[in-house]
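No value in this document is a laboratory result; all are computed from the given coordinates. This structure is a prediction, so every number in the text was calculated from the model and none was measured.
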Structure P
Amino acid sequence: MTDESKKEREILMVMRKVLAAVVKDTTPDPGFRHPLSERTIEDIRQCFGLISARERELAEAAGIPEQRPYFTDEQSAAKVVSIDAIGRKPGKE
């Protein structure tokens, strides 16, 4: 990964965080009207999409595997095997 692409990834990360903070700070309590117009809300969604797409492109170019969020209670694809069971035939103790 070049210094230029690292810098671009950092810029995109900061932009995403700032945009998310603006959304969080302007989101009203339930039942109240949103202070942002529908057009502005749609523009924010498009910005998030563009940021995500560029982050994905940079990660692919750098050979970084896709990073996806996961739930803490989500079952892992990996299976843990006891070290004691390695090298033994099943059924023999």
Structure Q
Amino acid sequence: MTGVVVRLFAVASLMVALLAAELAAVFIFPAWGRIGVAIIAAAMVGVAAFGFMDLRREGPPVWLLAAAALLWLAILLGLGSLDPLTRTLYPTVIAAP
């Protein structure tokens, strides 16, 4: 029981450290841009998958479901970001009475 608590505390500490690195990449090193933040976010996904979810011990069906979940998450986030990224505000003439 103690080993599990220590491992979870270590994984949570690593996630907090990655969050600090992500904030540093955004505010202190703005030249990194979105690439650096995306790399750190991918590392956070890996830590969550292998640290908290323990995917190392699971078989192929669980790996397949985890990959399908990531695929659908990417599709939903991609489709959700299309609207604000492609929206254009056109000036209109408002008729005054």
Structure R
Amino acid sequence: MPDPLNARLKTLMIDTLKLEDVTPDDIRDDEPLIGGGLSLDSIDALELVVKLEKEFGLKIGSSEESRSALASVDALSAYLRAHADPARLPSA
């Protein structure tokens, strides 16, 4: 059964970054987001961080913190579970 937070994050990435011809099934949970198969760059990362902060009610403090959080969908899910407003996370 897919993780509902991972599924939400994949949809959010596709919508926010306007990734054409990409479906949630195309994004592996353990795939590197920056420089990986999605070919995201630093501008994409910045757009994604801004969206995540608004969507999940948190503040990602430093570029090192954002690099760590954006390592993969799995890493991002773990980061959000630890730092985001729990009321904004999808329930299982």
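Some points to look at:
- The maximum of relative contact order in percent (Cα under 8 Å, 6 or more apart) over structures P, Q, R, that is, the highest value, falls on R.
- Answer label among P, Q, R for the case where helix-only ellipticity at 222 nm (-39500 (n - 2.57) for each DSSP H run of 4 or more, over all residues; to 500), calculated from the coordinates, equals -15500: R
- Ranking P, Q, R by Rg/Rh (Cα atoms, Kirkwood Rh), the structure that comes out highest: P
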